[in-house]
Structure P
């Protein structure tokens, strides 16, 4: 477990950021009058995810690998971080649906129905289980992709290994 302490730390930090973001969304009206923009504006979370991956990999390179890290090690560390973030992601979704905006799914279903989407489809798209599944897949897929890219920037090898 000591080996993965850095990834756990940054996954926890990102989950905290995610919880704060949910409250910001609520405050901005993205859970009510501006719900049509919710899915697009939620992509903003890619920025803190990218930053957390960068910070995590930089810290891993410095503290664990003593200043040297290959792209493969960076990619594996970032992928593990993404897996942890994805594993923690149901928590913020649940908090949003149960405490912050319990009316969120009903509002989303109504807004979608007003655009002509069938009621059956809106119920399939806008519910807790679907949102949890989407959060897990979103953070895992984008996290792994971002890890591959960020790994190129944080890798550092000694002159002997080059």
Structure Q
């Protein structure tokens, strides 16, 4: 008997059992032997952000941040690297406006950058058309995927 069965052994699936308050008996199923290089969670890193147009995803990301920090403390492993992330959009800016609204509603730190500000801040790196805009999520970063999966599986 299992209290929960999780299908998919990537970062999200592997983290679900440990974030339940009661750490019950869980079964993690994946179509491949773990660890695998066939999923989206392998390799040195995956982006970690809260800038989503959908508030549900943004809320889950915000809630997960404390769990990542807790896992870092419990395993004495650095798993998260703050780098920032740009969301770039073209007119009519539907996605960018939705991301901006979600960020404002949930208190996600961000800056709106015009094309001129982008060119000044990142000279020679980005060639953004003048009619595009961007949001810089300052707290976004990188989850060290391979290390994170290793640490998560300790708790399985």
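Values for this structure:
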item: Structure from which 18.4 was derived, mean count of other Cβ atoms within 10 Å over residues 57-64, options P, Q; result: P
item: Given 35 for relative contact order in percent (Cα under 8 Å, 6 or more apart), calculated: source structure among P, Q; result: P
item: Computed -12000 for helix-only ellipticity at 222 nm (-39500 (n - 2.57) for each DSSP H run of 4 or more, over all residues; to 500) - originating structure among P, Q; result: Q
item: With distance in nm of label points 7 Å out along Cα→Cβ at positions 73 and 89 derived as 2.8, matching label from P, Q; result: P
item: Winner on FRET efficiency 1/(1 + (r/R0)^6) of positions 81 and 113 (r between Cβ atoms, R0 = 35 Å, to 0.05) once structures P, Q are ranked, highest first; result: Q
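No value in this document is a laboratory result; all are computed from the given coordinates. Predicted, not measured: the structure shown is a model, and the values here were computed from it. Cβ atoms are built from the backbone, for glycine too; each structure is taken alone.
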